[in-house]
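What follows is a group of structures, each given as structure tokens.
Throughout, read-outs are computed from the coordinates displayed, never taken from laboratory work. Treat the numbers as computed from the prediction; the structure is a model and nothing was measured. Cβ atoms are built from the backbone, for glycine too; each structure is taken alone.
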Structure 1
Amino acid sequence: MTFQAGDKVIYPNHGLGIIENIETKTILGTTCGFYQLRMLASETTVLVPVDNVDSVGLRRAIDDEEVEGLFTRLADGKIESHQNWKGRFKDNSDRMRTGSIYDVVEVLKSLMYLSKSKSLSFREKRMLDRAKFLVVSEIAEVRHHPMPQIEEKVDEALERSFAAKERADARAAKLKSAKVTVTVSATARRAVRAS
């Protein structure tokens with residue numbers, strides 16, 4: 001993927017940046033091109049080798065149409081939850097590194113949902129904060145709205161998701177309970193007939 005000066009791009013785990021310049025540098029005798037990014041959140045400059053764009057996951061910011069898809073995904077009630085901290089942290093770390101905003105949304109949903117029932121570890125709390133910042137800042141930039149306004153909308157979508165998840169869990173528990181009752185009743189009838 002190639003970019004031009006002025007393009008808004010997402011640098012995985014760092015957020016939104018603007019390509020200010022494309023330059024050629026010679027380092028240790030090797031000459032290669034670099035994208036010079038100005039990261040909007042920290043006002044720092046990052047150099048990304050042009051040849052490493054795919055491996056680091058540098059991508060264009062989403063467009064306005066994709067924002068609606070993000071809000072739909074945020075509110076869909078589909079939340080993955082691992083019981084094992086180690087597995088959960090590894091899966092979430094891998095997702096954060098992909099650079100995909102959709103993966104970051106899944107991390108945000110799962111950690112936010114988990115935080116409602118138990119305290120997160122320091123590392124997971126940091127990851128949750130980072131995921132929320134990345135989602136909110138990208139949507140705010142695309143929509144040209146202030147971050148607090150977008151954060152409120154993201155929180156509302158997450159609450160709808162959690163309510164949908166709890167309704168689905170309650171239906172599943174009720175169905176499981178009904179199946180157990182039917183199984184117990186059938187076993188009891190067989191026992192009565194046998195005696």
Structure 2
Amino acid sequence: MNYLAHLHLGGQLPAQLLGSLYGDFVKGRLQGQFSPPIEAAIQLHRSIDRFTDSHPLVGEALSRFSLTRRRYAGIVLDVFFDHCLARDWAQYADQPLEQFTSQVYRVLAAEPQLPGRLAQIAPYMAADDWLGSYREFAVMEQVLRGISRRLTDPEALGFAMHELRELYEPLSEDFRLFYPELQRFAQIQLITEI
């Protein structure tokens with residue numbers, strides 16, 4: 001799962017939203033450098049990643065990519081699943097996507113100590129509405145291009161848009177089957193955290 005899904009699944013309190021994003025920017029053991037609610041949200045982020053990575057429906061979705069491209073298929077699938085979530089937001093959320101993303105951007109803007117690279121990208125994320133823009137399939141190309149710049153092999157994701165176009169419907173169906181299960185998992189984790 002990518003940014004939007006983690007934010008959607010991780011709880012709606014400001015600390016939960018922050019921790020849901022921090023999970024992509026904070027590595028290693030958590031040793032009290034953040035508040036307990038933020039650290040709990042980071043742990044939930046990591047649990048969501050483990051659940052996703054080990055789920056048979058996700059394995060099936062990954063197997064749709066050509067063998068030579070599987071190394072980076074997980075990255076591509078994470079981004080594509082955020083597209084599916086944004087595209088079909090009303091099926092999975094109670095509030096409009098624009099209202100949700102505005103809330104996230106306000107929380108980010110109010111936090112003076114964002115970790116590492118998140119501090120650098122948060123203003124761009126809000127200014128360009130990264131989260132809301134996932135609705136548009138064409139945006140996936142820009143997102144994947146940005147990710148590829150951080151890889152040791154920047155050309156590695158060059159295949160992505162071609163395969164995503166070919167696999168659009170089956171991967172969309174994979175998402176429709178998987179995401180409700182992921183929502184249930186995250187809800188149970190949130191309840192046991194309280």
Structure 3
Amino acid sequence: MGKKSELKDFDIVKVSIPIKGISPLIVHKFSEKMRKAIEDKQQGVAKNKKHDIRNPEEEVELAKHYDATNTWEGFPASGFKASIIRGGKLIGEVMKDAQTSIFIVADCPETQLVRIYGESRKRTDMVKIGMGVADVRYRPEYVEWSANLVIEYNAGVISQDRLLQMIRAGGYGCGIGEGRPERTKMQYGRYDLAV
């Protein structure tokens with residue numbers, strides 16, 4: 001007879017945890033137009049030689065994440081989860097255990113978004129898009145922002161105190177969105193507990 005597996009307790013708990021931004025949040029949803037341009041390039045579709053005249057305000061609007069009713073702006077629940085899981089690694093948690101024990105409940109199930117509270121404004125940045133090639137990006141930026149994370153977690157694997165530590169570590173060192181510390185030398189998208 002084989003070795004008996006030991007299962008950890010299965011104790012699902014749902015909590016609501018308010019967070020606040022400690023640095024501006026920059027978001028950049030891939031618009032349908034951008035997706036089509038990438039597909040066309042990959043499929044060798046001829047490109048019109050004339051450059052489209054850009055509309056910065058429209059580009060900012062297309063870069064926002066909206067809920068299914070188009071009434072509020074948000075950020076993907078998966079981005080918050082990734083930040084918290086990475087924060088767990090920073091404090092010694094096993095990433096795979098955390099990944100399968102923590103789930104962010106989206107405020108809009110259809111779009112899988114967490115609502116962002118705060119006003120967005122147009123941000124203009126120069127970005128590198130290749131060797132020696134630069135472009136201008138127009139994106140929404142939330143200078144002051146907050147969110148309420150509804151989290152389901154397995155308390156048999158991770159305690160609530162440990163979960164709060166993971167959120168703080170993820171918000172401090174990883175962040176969310178464009179220009180976050182985990183992916184760049186910049187410091188955008190950082191957050192902390194609001195309590």
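Matching task: 1.3 is the computed value of distance in nm of label points 7 Å out along Cα→Cβ at positions 120 and 176. Pick the structure from 1, 2, 3.
Label of the originating structure: 3.
Rank structures 1, 2, 3 by relative contact order in percent (Cα under 8 Å, 6 or more apart) and report only the one at the top, that is, the highest.
The structure with the largest value is 3.
Say we calculate Cα Rg over 2.2 N^0.38 Å for every structure; which of 1, 2, 3 gives the highest result?
Top value of Cα Rg over 2.2 N^0.38 Å, among 1, 2, 3, belongs to structure 1.
Ranked on distance in nm of label points 7 Å out along Cα→Cβ at positions 24 and 128, which label among 1, 2, 3 comes first with the largest value?
Largest value of distance in nm of label points 7 Å out along Cα→Cβ at positions 24 and 128: 1.
Looking at structures 1, 2, 3, which one was distance in nm of label points 7 Å out along Cα→Cβ at positions 16 and 56 calculated from, given that it came out as 2.0?
It must be structure 1, since only it matches.
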